[in-house]
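Next up: some structures, all given as structure tokens.
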Structure 1
Amino acid sequence: MKWLFAPVPLGRIAAFRTLVYVFVALDLTVFTPWVRSHANTPGELYEPLLIGRILPLPTPTHILVWVVFWALIVLSLAAATGRAPRVLGWAVFALYVEWMVIAMSYGKVDHDRVGLLVALAVLPTIGRARFGDKTLSEAAGWALRVTQIAVICTYFLAAWAKLRFGGIDWLTSAVLAQAIIRRGTWLADEIAVVPGLLIAAQIGIMLFELSSPLIFVVPQRFRWMGVAFFYSFHVMTFSMITISFAPHLVAMASFLPLERVRPIEWVRRRLGRRAEVSPAAREQPT
């Protein structure tokens, strides 16, 4: 249990919170703007996810989609400031869940948002946190740890799904070849012609996803290497088939020492340097 509640500096939460909430606004406007098109989608095509049936959530309408959109934009940017972290945090979480139900209830369900949703769910449980705050908090440690677990589960369960639905034959299938045909880049086209390389890549992906939980047993001083590998994997994925996994990458920042991010202090230093230079410049003879 100590592992689950290992304390971390509150400054890490402050930076992570800002990153997550700013991303929510960017997600609505940059990464998944297509969700807004459901405002004009006939209600008969709406097949809600399980959570949408349990609650139950209303069928999206033109008004509902746009109200959720603008409310999320305003509240997520407000939450990014760190003000009223609990009230704004819970509001953003509830609205983003509704936004995801609207997005994913008309077909394919993306699995790159599990970590982000967990982060949005746990961040409101922590009170105020300031950039650079070195105060250790078990609550902050728990919030980041469960987010990390969700991130790793995304990898491990992806491998399980491959084996469950594709069987061991997935390793030697044409999955990557099909993805490259559909949305491959010039780099993917160059790699695809190398005999056996795509099969080797699929085996490597499976091994990587199945072994991803080992990140938790790697010594802390070496863990950054594993996290760097995770990020590099997604850089390669994007460079080959233009799938970004942006929400997942944001959630994965829970592994990073974000307490070192101190934008206010950086701005003050910058302004202080300018203030020191200005008098000296005025004293120079003309």
Structure 2
Amino acid sequence: MNEIDIPVSVTGPGSQPAENDGASLDILQLPDEMSTFSMPEMPEPDQVQDLDSGMAALTELDEVLQHQAKVRDIKPEVVDITHLDRENSSLVDQVLGEGEVSMVYRSADTSARIQESVMAGIWRIRYYNQQEETTVDTIEVARVPRLCRRHVFSQAAHRADSQLKSIPEGVLNAPPLLAEINDKVSEYRPGKESHVINLTLLPQTEQDLAFLIERLGEGSLTILSRGYGNCRITSTAVQNVWWVQYFNSQDKNILNTLEIGDVPAVAAAANEDIQESARRLNEIMEAYR
């Protein structure tokens, strides 16, 4: 798809002449809330004296983080806490807290719920069977959980269905977008910069969007990031293709994009985040040593 020049004009209250009927220009409100770090409320040292298993898991996590903070190429490391009883597991939950990114993964035989800690790059991951029983309970240190890269697109198609024999009425601009998507999917390699298609800036009918949704299909992972407003990310049934949608505080969609590439950066922790999380967790653990 060829790039187009988008004319820039100034809009806003007072920038346009008043309407004859007294109506005023309604400006879409941008996100006005941003999540910030707050130290989780910690139990007193005497309250954890009998929670040796939970403290051992947190100590192991602290050691993993201290190592990860010193390396440039961070590889996911897992602390298995499936064996913890309810009290020890609750201690871990209390220390980690709930951060701004959460995920739900569903496949034919398993599902997972993933919650980032208030300390970025620490992920609490619970796996469930078809009966919704917990099968594995882990803490993972990573920029994004390895599940996102190993399994999300393991059964995905290598290209979107772009045959044009039966295009519904009202579909105008989606077919060339499918061709662009397929080109970028075939070109993508791990480590390459993601390709972004900004649907908000393109002329799209409701039928176009419905056609894209139908042809790209539904994937196995949904991500919600609440760092600045709300960002909803969903994987599609085509390899390395993601829907990325931003909503303001009134839950209005203000940006609708498709990304072809790695897990969108808005859902990933940076190396600097993990270094900071290592410092914070170490400070917490010092109180119990």
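Among the shown structures 1, 2, from which was the value 2.6 of distance in nm of label points 7 Å out along Cα→Cβ at positions 112 and 184 calculated? This figure was derived from 2.
For the read-out distance in nm of label points 7 Å out along Cα→Cβ at positions 208 and 240, a value of 2.5 was computed from one structure; give its label from 1, 2. Attributed to the structure labelled 2.
Upon calculation of helix-only ellipticity at 222 nm (-39500 (n - 2.57) for each DSSP H run of 4 or more, over all residues; to 500) from the atomic coordinates, which of the structures 1, 2 produces -20500?
Numbers: 1: -20500; 2: -8000.
Corresponding structure: 1.
Using relative contact order in percent (Cα under 8 Å, 6 or more apart), single out the structure from 1, 2 with the greatest value. Kindly include the intermediate steps, with their values, before the conclusion.
On the way: 1: 27; 2: 22.
Across 1, 2, relative contact order in percent (Cα under 8 Å, 6 or more apart) peaks for 1.
Which one of 1, 2 has FRET efficiency 1/(1 + (r/R0)^6) of positions 56 and 216 (r between Cβ atoms, R0 = 41 Å, to 0.05), as calculated from the coordinates, equal to 0.65?
Details: 1: 0.65; 2: 0.35.
This figure was derived from 1.
Where does the value 2.7 come from, among 1, 2, when distance in nm of label points 7 Å out along Cα→Cβ at positions 72 and 160 is the thing being computed? Computed on structure 1.
Read the figures in this text as sums done on the coordinates, not as results from a lab. The model shown is predicted, which means the values in this text are computed figures rather than measured ones. Cβ atoms are built from the backbone, for glycine too; each structure is taken alone.
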